[in-house]
Structure 1
Amino acid sequence: MEFKFVISDPKTGKSYQKALNNEWFVGKKIGDKVEGNLVGLKNYELVITGGSDNAGFPMRKGVDIAGRKKILSGKGTGVHVEGKGVRIRKTVRGSIVSDQIAQINLKVEKQGSENIEDLLGIKKEEPKPAA
């Protein structure tokens, strides 16, 4: 099963995408720390911050299941309401990674010795000459 990983670096404010076949993430929850070696980032430590399933439903922390669930909420991930005290019922994905997940969001918790762009093989764009 292929996951699309979105890796955010809070130090630089940049995000990087990488698609991998990696079944090691199945069963992990939002907030779990994982080794960067699993996504090609040697000596990095990452934290799972969220994701979405193959139909676009967002993962939500606090819903401790691997499937979808309709919740009654007034704020938070996947819920946008107008007005004070308004709550709506929304379908969200649970916080446990399953084979139905399409995208996993990760945040860098501990930096490694090498640069992320070098490890992921991302080429830096050269500035365009002024016309």
Structure 2
Amino acid sequence: MATYRDPADISFMLDECVTWAVVGLSTHEERPAYRVARVLQRHGKRVVPVHPSAPVVLGEQGFATLAEIPFPVDVVDVFRRSEAAGQYADEAVAIGAKGVWFQLGVVDDAAYARTTAAGLRMVMDACPKIEWQRRGAVI
């Protein structure tokens, strides 16, 4: 398994991290970000929408940027294309997050190197919903 899907990092984020900022989360229920955010909530996570229009999603107030979130964030979960995702990894470092999660198909080796060098855990090309299903959790 690739280092960017280290089981220890996945377990750390799923089991120990509570507040997840979800970049790209909007009110569009058919989108993967919405479906994954709903699963995060079902597993006891606080979901913080990060979207330019800062909508309220799943009962949580959104913010236009990570820097605007006025409380600590454990994980920054990124639903953006690979070429745009790296900036959010850098912003996660800047806000003091504990981890960064890039969703399925999102890979940025340079962002991975920068983020892990800064001491954060990082997972790429993976989905928390699928990881919980692998563990036998009911979704």
Structure 3
Amino acid sequence: MKGDKEINKRSDCPISHSLDLLGDKWTLLIMRDMLFAGKTTYGDFFNSDEQIATNILANRLQTLTQHGFISKTVASDPKSRFTYALTEKGISLLPILVELSLWGAKYSTDEVNTALPDVFKKDKEKSIREFTKVLKKKVSSESL
């Protein structure tokens, strides 16, 4: 893709390409935190329940920025050095993460938080459209 950091492609398969970009749990969890929880700072991501290591977090944020899923700006808050915001490309992952969430809730053998899946179970397409509008509006207001 234009503007993307060079990727070592394993094959021409679209699923393989998607995994080359997003194929580890940390990347998907960072995107989850941004899409569903509105997290925007390194500290926000670091304090997630999954306890990501600092070196992995820094690497994934850099990779997501290089591939155009998020943008990085200098923070106005002195507690944070940078803030991260979703891009249109990042927002386009919403339906994929909704599906992963629904699938995980359905097949988990452990008790899982189903609050988010329940919202999307009622009318998935409508909920995704409305949620996408909110995210895009937020992105456009942040870029002003």
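Looking across 1, 2, 3, the calculation of semi-axes √(5λ) of the Cα gyration tensor in Å that yields 30, 19, 13 traces back to 1. For mean projected area of the Cα convex hull in nm², for residues 14-61 alone, the calculated result is 3.4, so let me know which of 1, 2, 3 that is. The structure behind it is 3. Which structure, out of 1, 2, 3, was relative contact order in percent (Cα under 8 Å, 6 or more apart) derived from, given a value of 31? Working through the options, I get structure 1. Taking distance in nm of label points 7 Å out along Cα→Cβ at positions 30 and 86 as the criterion, the top structure among 1, 2, 3 is 2, with the largest value. Consider the structures 1, 2, 3: one of them gives -500 for helix-only ellipticity at 222 nm (-39500 (n - 2.57) for each DSSP H run of 4 or more, over all residues; to 500) as calculated from the coordinates. Say which. Answer for the origin of the read-out: 1.
Where a number appears in this text, it was derived from the coordinates with a stated rule and is not lab data. Worth saying up front: this structure is predicted, and the values here are computed from it rather than measured. Cβ atoms are built from the backbone, for glycine too; each structure is taken alone.
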